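What follows is a group of structures, each given as structure tokens.
Derivation of every value follows stated rules applied to the coordinates shown; laboratory data play no part. Only a predicted model underlies this, so the values are computations on that prediction, with no experimental measurement involved. Cβ atoms are built from the backbone, for glycine too; each structure is taken alone.
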Structure P
Amino acid sequence: MELIDSHCHLDFARIGDLDNILDQCQQLGITRFVVPSVDKHNWHTVLNLSNNYGAIDAAIGIHPYFLSQYNELDQQARLIKAQRDNIVAVGEIGLDGAIDVSLEEQLAVFIPQLKLACELALPIICHAHKAYDPLLKQLRRNPPSAGGVIHGFSGSLVQAQAFIKLGFRLGIGGVITYQRAKKTRQMIAQIGLEHLVLETDAPDMPIAGQQGRSNSPVNILKIAQELALLTEQPIETVAKITTENANRLFSL
């Protein structure tokens, strides 16, 4: 049984001993990791990880949390074009309705990255906290030819179907392990596995029972087990389909 963590920040110091974590994951059948960057300060760090570890794949993006007056969009475009064969996605990019940055400022950085992904036929890894409808509006205007994933999806079934119609997968993480997340759990149970990929967002978004601790990619197995319960499918089926989805989406 093979599993893929389609979104984890293995370059963050809070991850801990990376070699030890990768060994633990290998023993659990977690064999591949997509690591999105968040701004210019870790683009090369993430690329170096992908060059040094065969199991790690890099994405290059500017996250809405890390916008500044020096976003270096031109530098980002040059880097992605130069490293096109070593990059699996443009990300982490997106919109956030809960931060003290105007939507206009966020769009000024998001739209060029979206257009770059379209130009290079790369999928996008999309952050969309409390901004699903504005994001849908932009994706309808500039639909990326290679699709992408909506990271940490917790929207409504109608919003899920709208993203799926645009060719997107939904990233399913630790939130489904919380019994109190009833709406998200019910929504996920109604969506076919063919539209989902698994992710931890490690070292953030800890699973139920591990609050206050640094998250780890090893928890992708527990997320898969919970998804199997919610969808009433064998864990082997969940692993097979979500792994195929990630492989196909990121051309792994």
Structure Q
Amino acid sequence: MTEQNAGRALGGTLLDVVDLEVRYGAIAAIKGISFSVREGEIVALLGANGAGKTTTQKTVSGMLRPAAGSISYDGQRIDGIPPHHLIELGICHVPEGRHVFPLMTVEENLVMGAFRFKSPDQDLLAHVLDLFPRLKERYGQQGGTLSGGEQQMLAIARALMGKPRMLLLDEPSMGLAPLIVEQIFEIVRGINADGVSILLVEQNARQALQLADRGYVLETGEIVLSGTGRDLLADDRIRAAYLGEELAS
């Protein structure tokens, strides 16, 4: 467990992926991987572009169908369940690229995040705006006019309006300035502190492992390394391949 998360009590297994295989036609994108996320845990998926990280997340969130294997959430098999039903179970996915509704205001985007309820939870809305004060300042502004960092905040905030137990985050730092990246990761840490489990895909390996309780490293659709965030940060293979460190010979 990382220093930031040390001492935090974790629950039982919330997400359990076993022997997962995903294919794009004749191409095997995911080759029988197994991993888990416990209640209250942050788990990072690391790897180079094309390793299968996003494909794994899309399969967990129901956007892709597995060719083999199983995905269980809170003890229930969910592979094959449509994405909108998974949202009702408490799984919310913030995909790479933000995908905010550009012509809708910040307020309207947040209301859309709560579509599965008859009306948005006003206490939750107030809490989300406290987490993202920049969004409060731009509450009546169209989503498409926000900066990249603000759109990322809006995408995460919109997902939170769905009251997730598990949040899937795909490359939340992509294309953002370092100061904004720090803000995003602090917000993610706060979301987790509120009890939301997080499956994080992130190219910034150092930031991800500093945040995560555990991590898995994928290469060409296979898990080649796993461990606590702290252990992976100290691993020579991770330091050389993903942290840009030159190791003494």
Structure R
Amino acid sequence: MRRLLGLARSMLIYWRPGRQKGLRALYSAFVSTGDLVFDIGAHLGDRTVTFCDLGARVIALEPQEDVLPWLRRRVGGKPGVTLVPEAVGRVAGTASLMVSDGNPTLSTLADDWSKEVVRKNPAFRKVRWDRRHEVHVTTLDALIEEHGEPSFCKIDVEGHEAEVLAGLSRPIPMISIEFVSGTLEIAKASIERLESLGHYEYNAIPGEGRRFLWEAWKSPNEMRDWLVHRAIKFSSGDLYARRISKLEDTNT
């Protein structure tokens, strides 16, 4: 029963009326017909559907065995969507997924994150992880090798974002990663990884908002400063990174 209630909660959050219209308005600025998009942590497929409706080909990854049947119902028949029942990480193999039956959107591969976020972020105080199950893990490099380079990659994996980026060895045009107050060092580590691959500029959207905080995108140092001094007032949100150039472009 708790699992069903948890899934019902996710449905209310991610499939409430009007949400798709807002998502299309946001992503239409940088997702176009014919683009390839990776949706890492697809959950119940709200963003997968948005990317598909904008004309993109979507590789949607979701490892949760209880969520997958619901995700297949939402996106399985849509043209251009490939559903991959795997997690993404630093290296390919298997890993232990901590499952929250009451809040399945918060299931995670990051043990340390689960401890820190409960301790440091009041919004997570009542979250519990009930059980574990083994999941297959692939890497961004492997996905690119199989499907091609995405124009956009959304990463929402509950504290595992920097580990996902550790499995990427080339810059891609645009990426979003979740940030969570209390564990903002993961977002800072993600910036460091991206800057080791190429040159990016950054923006952010707090919570489940649909507008960027700034009209002018920020430098890596400005984004780090914001994470240190100002991001803590938001419980969570998404950090966006837009590639300016590859490293080799500045070395020629």
Handout entry: When FRET efficiency 1/(1 + (r/R0)^6) of positions 21 and 149 (r between Cβ atoms, R0 = 30 Å, to 0.05) is computed for each of P, Q, R, the largest belongs to
Key = P
Problem - relative contact order in percent (Cα under 8 Å, 6 or more apart) derived as 27 - corresponding label from P, Q, R - result: Q
Completion exercise
distance in nm of label points 7 Å out along Cα→Cβ at positions 69 and 93: greatest across P, Q, R for structure R
Problem - Read-out mean count of other Cβ atoms within 10 Å over residues 37-44, computed value 25.9, structure in P, Q, R - result: R
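Using distance in nm of label points 7 Å out along Cα→Cβ at positions 181 and 205 for the comparison, can you identify which of P, Q, R gives the largest number?
Details: P: 0.7; Q: 1.4; R: 2.0.
Result for distance in nm of label points 7 Å out along Cα→Cβ at positions 181 and 205 over P, Q, R: largest is R.
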